[in-house]
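What follows are several structures.
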Structure 1
Amino acid sequence: MKRITFLCMLLFFLSFKAQAETRYVTPTGAGSFDGTSWANAFPGTSLQTAIDASSVGDEVWVAAGTYYTTTTTNRNISFSMRNGVTVYGSFAGTETLLSERVLTNGLTTILSGEIGAAGIADNSYKVVYNQQLDNTAVIDGFVIEGGNDDRSPTNNGNGLGGGMYNHGFNVGGNCHPTVRNCLFRGNTASWGAGAFNNAYGGGNTLPTYINCVFTQNHALIEAGGMDTYAVAGGTGSPTVINTIFYENTAATNVGAMYAWGGDGGNCHPVLINCAFINNMALNGYGGAFIADNLDPGNGGTSSGACTVTLQNCIVWNNSATGTSPQFYVRGTGAQVVATYSDIDLTGQSGPHVISGAGTGNVDINPMFLDMASGAGADGIWMTADDGLQLQNASPCIDVGDNIGVHSTDILANTRIYNTTVDMGAYEFDGATLSVENNVPELDFVLYPNPTNDKVYLTFTASGEDTVSLTLYDITGRLTQTILQGEKASGIVNREIDLSKQKSGIYFLEIQTSKGKSVQKIIRN
């Protein structure tokens, strides 16, 4: 009996010791500086120490503030992730539960490469340097900025990835971190300024990016936002979900994203509910992205494979000084496959076109709230006024493909508000800001929608009012005047006949003396 009791106590002790630990970090630290609580937090200079001390299942909680890669001027020092460890940022520093962390006011924890003198010239080459990671290595809730790998590019990492560098280099190399709720901004590198996924020479890198923003990163050569390099037998296939590439630039080609699978490599990025907006190739082609399987240095020979796959994405208003302002296809084994996406095809011609059936694709102004101000009036990404949210009349609402979508959008709102997911990173829920205001005095019911021919509108007018109903097609052309200045009160029913109209998206404008509303109708 004593033996059984002893074994039970030993097992209880071992299980207790095996419980996951949380380590706390603040900019200045506190108390005993041992990281056991906010009151005894590690100082910011010990952030990497906290990560390195963690074991599988542990978490590192990092309070608001700026954390620098080093206190020295050594540009080779970076932060690094760790298998089995989740590093969470953007805490106020008082939370006892992860659910108490609030991200809706923007990300507040910064990982910075700004060391040495002011300006980027002597900044850290890479803010985050990762290698030999699986997808249990997680970083969540950080701004990653100020990396500057301005060295001449080499296959093993020089000049690659100023913000984050994932080193899956050569046979046996693996790097598959999970990156969530992160903002990559103001990073510089020769290639892949925001992030670089390196699978060169038979390596592997399969990172996952969820709810991220890449903005105002600059490549000194190519790929301002992200680069995946799976040349010479490598496999590089990032999965990118609810992520925005906005105003990234490259000195030559490819403003936002490069995917390269030449010389026997395989590069197959999959992007779901992403947006490429206002990216620029300053002296070349492919404003948003490129799919490339040419072999380097072999006179244009193609022996690898590269497919960029888009689902529920928006590619709009990107630019290049050369051909193909939106995207570029390079090599006979490269292609871009897109479904249920809104892609500007102006200026695109073969081979720089969509391959496959292109099911559900459109080429229509997505009608953002404010495309010129992606972060919104507050200048803070991932907050309620973000400019790349959809207006209530947007053709990108309720027209996506539900398969494989994330449970929430980039603002942590429910991803499928109605029965069908929206295109882009933000899900329209009816409460989103819009240039059109609903009429509060009228209670609308519009059914069936989508419809094959007729749709029925029912509304209740509170008191007597003057109502006009007009129908427009997707180009804004007036197709039908249903009511024109008619007096209405109580319950009003109207039939709208679309049987003579082509299949597509239409907008019903409901105008009263009290305001205006625009309702979308889909004719199958």
Structure 2
Amino acid sequence: MILDTMGSLSYVPLITSAGPSARNIPKTGNHMPDPHVDSPLYRLINPRSMAFFGASNNISAMGTNLLLSVQAMGFEGPIYPVHPQADTVLGLKAYQRVMDLPEAPDLAVIVLPTRIVNQTLEACGERGIRNAVVVSGGFKERGGEGVALEQELVRIARQYHMALLGPNCLGVANPHHRLNTTFLPYEGPPGFIGLASQSGSIITQLFEYLSAMELGFSTAISVGNEAVIDVVDCMRYLAGCPHTKVIALYLEGITRGRAFLEAARSIVPHKPIVAFYVGGSETGRRAGFSHTGAMAGPDDVYEGVFRQSGVIRARSVTELFDFCWALGSLKRPRGSRVVIQTHSGGPGAAAADSCGRAGLDLPALSEETVEKLADFVPGTGSVNNPVDLTFSRNPQDFFHDIPKILLEDEHTDILMIYFLTPSQVVTRALTQMGVPPDRVAQEGKKMTDQFCRQVVDLIGRHDQPVVGFTFRSFEEPSVKGLLTRGIPVYPGPERAARSLAALTAYGTIRWRLGGGS
């Protein structure tokens, strides 16, 4: 079931539906009111300085690896390792006790044995530290004594008005602030996907995965056991985050069902939310409980919660980020009619089938459009939908002239293009044109860049979203060139079609919840 309180009664929501809780977590800085900067989570996610407990000069220690991730990200504020014996830790001056620190830093990161976590947190509170990430496990998820330890952890956080993330989490990756407390170094650019996850691995192990698509996180928050800060608090923070265009959720259970509904319904009209829930099966429920102590519920109950709140449901981690890719980078379509452009019959037919299975429509093209296409499509091709060139002598036709005609058709709500420009073919063409061997690579890059710019310029002049798919590698220069310019190119038509269905569904959801078309 979906619970509004945890069985241990230790849960204290950091943010209520009315705003920051009565714990009155202090704000920092002088600024105009801002729902992002004024959030109680702001200094936890955007710290100016941090204390680090559990890092050493031993590379086998988890705390050491987390501090190395912080350093690799280039965190710009002072870092104060606290270590009872070492004078320096990873080249940084170390302090024996938290009371020895030259200031009360914005954030404490604690990666210590469970038995000393609570006393360390209390010392942080006494020093004036008001934000903490507790990476250490062994609390509620272990049952027995761990439940009591987590209750004590909450009591300490309450006493010192602390915003506490965890325990049993990996903390925060905020590449826009050069912050990464997770196990692996951050890869790729800062992005627009804001993630609240009940699994730390779903954050840190997907850096490379997203980077391959030229995607990245705006902020990714590992909530762990949610002793103080929970998914709902993170949703509200991400709703106000200016870098976040779409919110992703990895869920093993929802603790505050009513608060989740209220928060989602208030956010979705302005910013889409996509959720992947893994607790709906018995095997998923058992895994989630042993992982974070999450209280999962029947799949149909969560399905209803998502529908009521306007949250778009993904059925896998792949779909979670595929949907976020479309929702965060594509224009909003006016309908669900998709026109497909291809230069091969098989991929075109596969795309048409995928669109149909995803509930999208393939309209017939207008007579005017068919007439315009006659000059570009050979007799061996097709001017139906999908539009199939089979072969094009002039790349200008494929990258500009034909998509321009299709986007001008009144029946086109979305344009889907099969991109196939193998670098070997470009090299072959330039060689046959007499380009000297030592200039082929440079001229090929210039030609590819020109094609990609034409697509981007064309998209900028039209209101409809344009999405690509391919069976080639993301490292193919033409595909890479489109990805780096913000054009989604999915590996196969099935993923593209499902993502477009999510995009069109969001338009309907926004209208239903009063957010406009």
Structure 3
Amino acid sequence: MQRIHNYNLSDQSNWDMIIIGGGATGLGTALDAASRGLKTLLVEQSDFAKGTSSRSTKLVHGGVRYMAQGDIALVKHALQERGLLELNASHLVHKEEFIIPCYDWFSVAKYLTGLTLYDWLAGKFSFGKSKYFSKKQTMALMPGIKEKGLKGAIRYFDGKFDDARLAINIAQTAKEKGATLINYMKVTNLLKQDDKVTGIEAEDTLTGEKFTLHSKVVINATGVFVDEILKMSNPNAKKMVRPSQGVHIILRKEFLDSNSALMIPKTDDGRVLFAVPWHNHLLVGTTDTPLNEHSLEPRALKQETDFILNTAKSYFKTAPTEKDILSVFSGLRPLAAPTDSNGSSTKEISRDHKLFVSAKGLITITGGKWTTYRRMAEETVDLAIKHADLPPSPCVTKELKIHGCLNASDESHLNAYGSDRKQIEALQQQQPELAEKLHPDFPHTLAEVVWAARNEMAETVEDILSRRLRILFIDAAAAIEMSSKVAHILSKELGAGQEWEENQLEQFHQLANGYIYHTEKRKVRAEALAS
């Protein structure tokens, strides 16, 4: 298979830092390192943000739940990072109004007190003041909420974003600062000299080409896959990560009929559930299911989707059913493994990140959350500089604008591209045929596919429909219907032929079928494709 994006590793075989993993933490580390002048290489075995980092609840937040658990320091740091993200990626990170419906007066007092503290912890980065709303005000804000027994609601503010698009923009920013980033480059082994890690062996999974790459320090930022890298260094390494699965479903926005998000603070199993307006749809989740295995494409368990639907049923005026699910996706959180590996609850497993020297020349960073990616990266590069005796220089990412950062002046979907929007519009003006929509139910055009292929390191149909345009995560059936157009455009950009297109479509249809939840919908889609 060919590549759309070429790279040259022959003239840079020795690096200051090689980062393994192209999720939020790895990309943030690459940006931090490159912006300090370090010669930086990042390799990712699949596409950037393919795993956990594209499958979040789309919140940039301090973590109301963690505050309830008493982890005030974590919440305070996250709220500060939330404020920096809004400043540095204003095209993707936005304030969101959250509503907590209260069906007894004790809840009103409890949540208003807690969220007033939450606002105070944010300090100068506060997104707005929490407030009590009457039953009448609540129903006006969120007509889809269940009215019976409602006493009112607490309104608070947090952040919302598009996780995969932010990942791509961070990658672009790192490249602009001099980093080299390569997706579909799998690490097959670590290079060692005596007891020190000195680099990696890697294989391009698209072309089959193999590389031996040397570095002064290697960063293991592979999320739920950190243990595989650790075992390359030490086959007897202790297990560091216990994955926890979080599942989300996508519904039509009419189920809440509101621009505000819903926060359900306590479900039947004691967890938190969110219903968040996202890309003109409604995202509902998440679950928290401990697992003993992991994969790049985890699948939702029926008990998880049942839990989400049943919880929504208790709060929505109209109860959603399985047939209403437009897409279902799962992500794995890389939680620090408990001392007792037989423990089944993830409530006791740390949500904070862990950073440590795994071996001479090898540093591992795991855990954490999207909101604190920049702080985690800063700590990782600080440790790497000290450990590998790299040229010291201060972190500059607190004030560093992310590629695309621009405040929007209208409601166009192209605002997700920030300052790149003008260039996409210029493409459509230069080639009017590229203004054609990919699907009648979505605003995206052929020009966006061309843009992603040329400027956003997209290599496959999945890259486009899953992480550049997000359609697979929003409406899996619509993504399948768009796939032929996307494959054809990518083929033209690559200079590939019919066989490449057919392979891409076969792979994507197989993948997308796992995002279509209801069996009847699967049958209908299969019949439509066959015809």
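Since every read-out is calculated from the coordinates, none of them should be taken as a lab result. Note that this is a predicted model, so its numbers are computed, not measured. Cβ atoms are built from the backbone, for glycine too; each structure is taken alone.
Of the structures labelled 1, 2, 3, one was used to calculate Cα extents along the principal axes in Å, for residues 167-470 alone, giving 76, 40, 35. Name it.
Only structure 1 yields this read-out.
If distance in nm of label points 7 Å out along Cα→Cβ at positions 87 and 279 computes to 2.5, which of 1, 2, 3 did it come from?
1
Using distance in nm of label points 7 Å out along Cα→Cβ at positions 39 and 111, single out the structure from 1, 2, 3 with the greatest value.
3
Can you tell which of 1, 2, 3 yields 12 when relative contact order in percent (Cα under 8 Å, 6 or more apart) is derived from it?
Comparing all candidates, it corresponds to 2.
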